[in-house]
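Take a look at the structures listed below.
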Structure P
Amino acid sequence: MAEIRCGYVDGEWGQVHYRRSGDAGPWVALFHESPLSSAVYQHVLPLLGQHARAVAFDTPGYGASSPPQGPGQEIPDYARVLAGAAAALGMERPVLGGVHTGASIAIAASAFIPAAGLIPTGIPLYTPEERPRFLAGYAPPLVTDGEGAQFAWAIARYRRIWGPDLPAELLHVAVTELMRAGTRYDWGYNAAFRYDPAPQLQAFDGPVLLLNAEFDSLAEKDPLAMRLARDARTAVLPGLPGQPHLRQPARYAELVLGFLDRL
């Protein structure tokens, strides 16, 4: 398999951290879900890197990327900064992919960098009624104390939203990355809850692969995404509760590479 190399590029909010794999072939830019980091693609990147140049970015404020000055930034702001990072790496007509918040960033980034295609997983196409509910209660402020109650809270949280059968490795990645973001963990979440990706998805004139797990929490939005996108198809990993890039990285990479072959 291809190796993973890490690095930084300078952006308007500071440094943007990335992981990349592969030295030849088409470009792929991957964006992660809130509140994690590019570490969620650590098993996918070496597989993609055998046939493509794949880069996974840490969203500003997450992982090792510098944060914006405050929590009021919107998804197009994050997308502009990350598209600038992609351009700084020399990425030309990349395929843009992402999961949940990362799916919205990938779609929004297509307005800032010419993209050959989109591979979103779980697009947050919330209704006007859903957005206030998510903003009000999905990501409460992180409370820390000297006894480490925040760690138990994070473990319970991921067992609730990712399922009680969550493998230990996935639980470890999710909890440690949330703790790394700390009190900023909700910034990306709330930006995603405020943002409507529908207009930009509808405006995108390239092919779209809706790559999702059968029981992903946002899988019910895929039929709407199919109607909005001009040239869309679906790929569903059956039986999975979510997180196809983490639970079945080989199959996820295979589907991404198949989409690249079509292009």
Structure Q
Amino acid sequence: MNFGAVSAIYKAEMARFFRTLLQSFISPVISTSLYFVVFGSAIGGRIQEVEGIPYAAFIVPGLVMLSVMTQATSNASFAIYFPKFIGTMYEYLSAPISFFEVTLGFVGAAATKALFIGLVILATATLFVDLTILHPVSMLAFLILTCVSFSLLGFIIGIWAKNFEQLQLIPLLVITPLVFLGGSFYSISMLPPAWQIVTRFNPVVYLISGFRWSFFGQADVPIGVSLLAISGFTALCLGIIWLIFRTGWRIRS
């Protein structure tokens, strides 16, 4: 393992993040506050509780997951696309480092950024609601796994994209709708039986359900299934990245 190379990539990406630290933190804080005003106050005034949990507290895990998934994907996709765009990707390919080390540096930095933002949103949420986390270790584990898995997905998107428009296509048209339809602001048990079956084909349901369980001890799907889903998704992304570097798809042309 070339730790020097991994550290260099990681530090370079984190330095870019800290140069825009203020806007990186201010934006999610404002967005979270607006969600609480709209969903927590307006809708929460009509829906007092969901499965015995105050609605304003119930939506916190969904808000965190929404931001973490989109931020992890966007950060990782831009980080690997930019070297392709300016031509420095060939330096990584010719350097004595493996694809795993390149991936570890970029994905590690993107996951760290998303984790920071997730914790900032969680801290912001405590200003609006009384929040108790029943399983803090599990909460942190789910948060880190989600950051890593969606950073891997973003890494794949960054390699796939041919322009900046495609770079935003998947996060806007796929990930964000899946999060909203994945039980972020409601329990899937509130849906008609037929739609409950359809919703279970949404992989984000399992992530949000497991993350919500770590807060309140309640989940729409078994916690073991949630862990299996996110582990399988992470393994799939790693396999795709290995295949990309093995074949040179979209990185050697």
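Read-outs throughout are calculated quantities, based only on the coordinates presented, and are distinct from any laboratory measurement. These numbers were taken from a predicted model, which means no experiment stands behind them. Cβ atoms are built from the backbone, for glycine too; each structure is taken alone.
Listing for the model above:
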| quantity | calculated |
| --- | --- |
| Entry that produces 2.7 once distance in nm of label points 7 Å out along Cα→Cβ at positions 30 and 86 is calculated, selected from P, Q | Q |
| Winner on distance in nm of label points 7 Å out along Cα→Cβ at positions 70 and 150 once structures P, Q are ranked, highest first | P |
| Which of P, Q yields 26 [relative contact order in percent (Cα under 8 Å, 6 or more apart), calculated] | Q |
| Structure from which 1, 6, 14, 19, 21, 18, 12, 5, 2, 0, 0 was derived, P(r) over Cα pairs in 5 Å bins from 0, in percent, options P, Q | P |
| Which entry (P, Q) yields the derived value -23000 for helix-only ellipticity at 222 nm (-39500 (n - 2.57) for each DSSP H run of 4 or more, over all residues; to 500) | Q |
| Which entry (P, Q) yields the derived value 0.25 for FRET efficiency 1/(1 + (r/R0)^6) of positions 78 and 222 (r between Cβ atoms, R0 = 30 Å, to 0.05) | Q |
